Structure I
């Protein structure tokens, strides 16, 4: 399993240890997203920064769309199936995305791929839905489970 993590709030008045944790997650700016494997170390990092980020379970279709539409190589070039085939053991973006979601591969397996996905702000009338409350009470922060798909779809 993997998680998609999106940064929702900025660094203004953030405790130093939380800022460093978000830096370790490569979430340096608002509306940046990363795809990380599900393990106890990352779980602790997410809990530490839960008041500034939102995350949920990744699915193969969403990861494929993120890589193909918002993924970039070094030099800001878009990622194509031929790039994936050349630099990994997978034949297409679809196969690579399925391997990432299942845990057989990570974003780091493609050497020249940037690990951060720069997304747009959430489109639609709701936007983020409140940046000071958790998702459980109608806000935007914390764990979303499978509902991360709807948010990231509006941001791609």
Structure II
């Protein structure tokens, strides 16, 4: 029975290598992006983290920099959501990194994800958080929407 919960998350070794490379390329800032499935093929889509731009524009409203937060450039996200809504792709997972911190789904991560949860394609997608230290990814964890508890919970992340 599908109750809207995400119970496990599986990505390819190649996708994981692409996430690692993205996290290393943006270090010491957070990276962010999405994993989609198009025509049965998994694709990693890097999204620009505009957190530093937001912080520079208004440090009161956006007190954190990209070293500890991410904000996806909406112009890059919108076509993905539109394609998912039309059924042209499937949004498999959203990812971001935590430089010099563990892989966990923070309250800020939950709040950001909940801003999109009314989109069914987003609710069905997993979340991946990478821990990167000294420009090396040292861990990754998966999180999924739990419909019963109305929150994100840690779920198994399989790299195959």
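Since every read-out is calculated from the coordinates, none of them should be taken as a lab result. Everything quoted here is computed from the prediction, not taken from an experiment. Cβ atoms are built from the backbone, for glycine too; each structure is taken alone.
Annotations for the structure displayed:
- Ranked by mean count of other Cβ atoms within 10 Å over residues 19-26, structures I, II are topped by II, which has the highest value.
- Parent structure of the calculated result 14.6, given that mean count of other Cβ atoms within 10 Å over residues 51-58 is the read-out and I, II the choices: II
- Computing helix-only ellipticity at 222 nm (-39500 (n - 2.57) for each DSSP H run of 4 or more, over all residues; to 500) across structures I, II gives -8000 for structure II.
- Identity of the structure behind 0.96 (criterion: Rg/Rh (Cα atoms, Kirkwood Rh), for residues 27-66 alone, calculated), options I, II: I
- Which entry (I, II) yields the derived value 26, 16, 15 for semi-axes √(5λ) of the Cα gyration tensor in Å: I
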